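Bear in mind these aren't lab numbers, they're just calculated from the coordinates by the rules spelled out. Being a predicted model, the structure only gives us computed values, none of them experimental.
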Structure P
Amino acid sequence: MDNAEIIKTFLQKGVLLTPEALSYLATQENINAILESKHDKTILTQNDLMPKQIEIEEPDKFNIIKNLTAKPKEIGTEDFISFYTSKYEKMKKLLTERLSKNFVSLNKLDSFRSEVHVIGLVKELKEKNGKKVVELEDLTTTVPILFDDIGDLELDDVVAVSAISAGKVMFGKKILYPDMPLRQPTRGYGKACFISDLHLEESPTKDIEAFFSWFEKQDIPALFIAGDTGDLTKLEELINQHCYGKQVFIIPGNADKQEEYPQLPLEFKSKNIISTSNPSIIEFNGVKILLIHHAEISMLKKRYLGKSRQILSEDYLVLDEIPDIVHCGHTHEPFITNYKSVTIVNSGSPLSSFRPVVIDLTSREAIHIKIPEA
């Protein structure tokens, strides 16, 4: 069939063709099938005529990125040195990658009489003559730095400092943290639901069962629980009853295990429960989710997840992965907020205000859900 016949046939159907559409039809062997197809448009482009590709739904995928599974039974002097050295080295790497500065070791400051940039661990904080004195330590030595204001700086923070060096005296200008980078929000696929602080031994049973009955009917493949679940046997029963074919991720909270922070995973028998440490990071359907029972925005700014209460072989709490979502609990107060493309959510608790959070990982829209009463 030549071009004139093709144009005539489509005109009889009240349809016009763009030049690209006509050229495409001229190359097709089974043109009669295309001619017999119904078209809603009056002007057809090449894309309108090409066969539509069938979208295949991606399977749910997860990868555990950060998960503490063991702690040392005995601790010696070398372990203390190794722990703090690992923290310093990890934080130094984050700071040098994020800040374009020429950093100087503290033991070389005597040769400078101008502005310098240094990295160190805060060994001591004190006040003298109305000034804040920060004792900063690196792997070479310790130096005092005078500041008018130190903000939320704390002991054991590893920071970069911009200062004026005058021999053995340093006047601090600015404290610099590694912080979260400015970026577009990472988008994945599918949805996930987030809850915490169920306190099953105390909370109204009907509220808990109403949630799991609701969740069972939703097209949401994953549930994340950020600690303080209480009765673990009861939780496992609810998951086995209502979460068939879904994946449940759980971390402990301070009410689940009375042991030092960070906490090791809880123990479950169910195969669809993925139990990880507090804190942990799980990549689910293309989005990295930080699960931590108690979180503050300062942890993201400092890239450090609170005070470690136990000496490990290395410092586990350095936030060397950039999360897309932070899921926390502890306060029993529901909220959704954002910090530099990081979505931070808390579902509250059935003991106060329980508002489970659902996040569409494709759009990154996060909403509180009000569960219908049973």
Structure Q
Amino acid sequence: MSKETLSRRDFISGIAAGGAVATLASSAEAVESSDAVVFHSFPIVEPKPAGGRIKIVCAEKLAPEEADQIRSAGKNIDLVLLRDRSGLKDNAAEAEAILGVVDRETMLNARKLKWVQTWAAGVESLPQELMEHPCVLTNMQRVFAPVIAESALGLMLSLARGLAQISIPAFKERRWARSDVPLADLYQKTLGIVGLGGIGTETARRAHYGFSMKVLAVDPKPLPKPEFVAELREPGWLMEMVPQADVLMSAAPLTKETRHMFNESVFRNMKRSSYFINVSRGGLVDQEALARALKEGWIQGAGLDVTTPEPLPPDHVLWNCPNLVLTPHNSGNAPIRQVRLMALVAENVRRYSHGLPLLNVVDKARGY
């Protein structure tokens, strides 16, 4: 366990500030209150654990103190730690809850399963058997968002200030190089964000308060607009937002509706001086169109932490693109990642064992 500590109160406060904790209110209460109320389009599930001991199976690698953190979080917890995922199939039949990644065979054997806590934010790669199972699925949305937001800003800065294109390569060659690419700044520029979930919200906050950026955003959920976002609209507004943005950022989940949503039409409607940033999923981007946009100068540059496939093959067209920064899907990595992850798991174990609503419930029909 990292020496960094994160109290349950601080963690829940942070999650709640991002909108992952929903409060149910009647329509009458909503009318009388001046506070914004979010009405979810899917039910908030309150799984009721079976009587007696609760068998929770985990195939993820945990430190001894992390296992103790889970056991002590709830009541009547029987935590079964597996050496690897190969044992999930045999333990699934009696498991009431599974912590970590599950496969098809596990789900086919799950007779008593009520809850799965997956270890990632995205759920697009989970088996269909899980998505069709009546169990509750919770994910890690918003848990990794603060550090990913820092990476997103790092990609923006490395492009705008010519670090990736000129300074870093020249340093390796011990060469003092003047920039032959136009240097820009982020101050008071416009950031367009697609997906105002955890990553989008954390990036928007830092961009507005740190760089005085004007933030525009689209999101399909009925979210209250944060004070640091100038305009928040439904996805249908995307093509009106695109030409206004100096930086266009993808922070949306990968679903059948969002696959290749960043395509030739989007890139051709961006400013020629603008940058494209993707820190969500590679499948959202038509990479052939992005490569043309970079090579033909439709946009000034792009920063990607995610691609399709991963790792990117050496002969892929993206490797030959100018003004492109690639990082190996590591934007969520930092020591605090595991601390926040375990805090979420422990809190959900506590809630489950007491029959309380879980955090980060996934709408399986929508895929996020």
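The table that follows gives values for the structure above.
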| quantity | calculated |
| --- | --- |
| Read-out volume of the Cα convex hull per residue in Å³, computed value 228, structure in P, Q | P |
| Winner on Cα Rg over 2.2 N^0.38 Å, for residues 159-294 alone once structures P, Q are ranked, highest first | P |
| helix-only ellipticity at 222 nm (-39500 (n - 2.57) for each DSSP H run of 4 or more, over all residues; to 500) derived as -8500 - corresponding label from P, Q | Q |
| Comparison of P, Q by relative contact order in percent (Cα under 8 Å, 6 or more apart) - largest value held by | Q |
